[in-house]
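Just so you know, all these numbers are worked out from the coordinates, no wet-lab data involved. Predicted model only: the values in this text are computed from it and were never measured. Cβ atoms are built from the backbone, for glycine too; each structure is taken alone.
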Structure I
């Protein structure tokens, strides 16, 4: 896709994310009923309605592209894939917490091309496309210039199977809490990544996620001047289920902290 095509895809994704954001915001703090997909993994009617809207709009605009969303079956085939999280942060939404988002990304294989993260209850949308920069609302944004891990503000999340799996992120959390100014837990991976891109956070790490959680935010981090990788420092693939995102300056210290914290755990597998 050339720059013109990417611009058109981005504008379409922004419009769709805004519409889906309005839809989920209409259900915010209205007592929306949540059902369980797992022990602590929730879904509401607004997840389903938002994904139906996004899929319908994307299918009409890009009939030759594939679509992969959290709540429905993958559709289409090919290298160009839209990854859709219709309501990232459902637990927050269900409890009346404002940190939730609609996340839409276009990727070619592992390369993010377009990303939009709309957080309607916060009144903020982050957006960007490959080679075009990263924006928070109308303002262009970049990662922070912090160069000391001790001065960093970090973000992370915890896996849904943390009650039964010993690889529960608590070792990593302790390691970063001891080394940094603090850690924030937004409850939306897409927002966490967007906030690395706009300079709010210096470091974000998390695993056992899905492509729809990370692809839009990964594009924003890259366009904001940040760095992505896997936990072992290999190239970061937002479809892999785990990611380290930083402002670049703190990437190696963050990887060392992760390695030390995880030294007693079995090696990660793909």
Structure II
């Protein structure tokens, strides 16, 4: 999510590894269940406003971070705000809403949305992250539940890593992606996807639980307890470094347009929402 996902047409060949090492040969991947862990941070969204003790907002269109980051580095179209029109808590649900604005927001932005972050309020090294959510729908919608390093210990992106627990494209209603980004020398990534089972409702119709299982050696993504591909391990990132041993924080957002989903078209209806029932972190 952080940078341009130019891998749309390369997804099938996106596993960048080197050598013959297998995950089990580098420590193995053993994960505890939620019942075996301790709940250390959560938001059940039971109040009437977004909890400022748990969430902050990234605002704007990215241009404030540098000219090359306009559109948040992905040529996205939305302007992020902290308005209730874009992020609100009601009836036990956080709703992040992507809107088409008429008149233009601030006189120049056709789309608005929200990008909520736990940085400085929820930062973790390893654990189990469970997020129960329901997706938007439509061409050009790009919902994500993801993590960035709180301190760029190994350098700027992608050297310090990125953990995409779930990315969803509104025109692919039955599929989610789980991805890690890394690379001390250049941008590398490993993206895997999972689709719903035949005859199941698409991801905009029902809530699903998206999970990251993250230990010192391994990162496994899941949807409803079903693995999204294979574990990501230290061997996955060879020959480059493994940056996933530092504190990361969580991000929830809905983007509009960009390199991965493409822009909205005449079939896209606004507003569109990602609804989040809870966020729970166990260690």
Candidates I, II; helix-only ellipticity at 222 nm (-39500 (n - 2.57) for each DSSP H run of 4 or more, over all residues; to 500) computed = 0; producing structure is II
Please state which of the structures I, II yields 30 when relative contact order in percent (Cα under 8 Å, 6 or more apart) is computed from it. II
If you rank structures I, II by mean count of other Cβ atoms within 10 Å over residues 72-79, the highest one is II
The value 24.2 for mean count of other Cβ atoms within 10 Å over residues 96-103 was derived from one model only; which of I, II is it? I
Taking mean count of other Cβ atoms within 10 Å over residues 48-55 as the quantity of interest, name the structure among I, II where it is greatest. I
Taking FRET efficiency 1/(1 + (r/R0)^6) of positions 104 and 200 (r between Cβ atoms, R0 = 25 Å, to 0.05) as the criterion, which structure among I, II has the greatest value? I
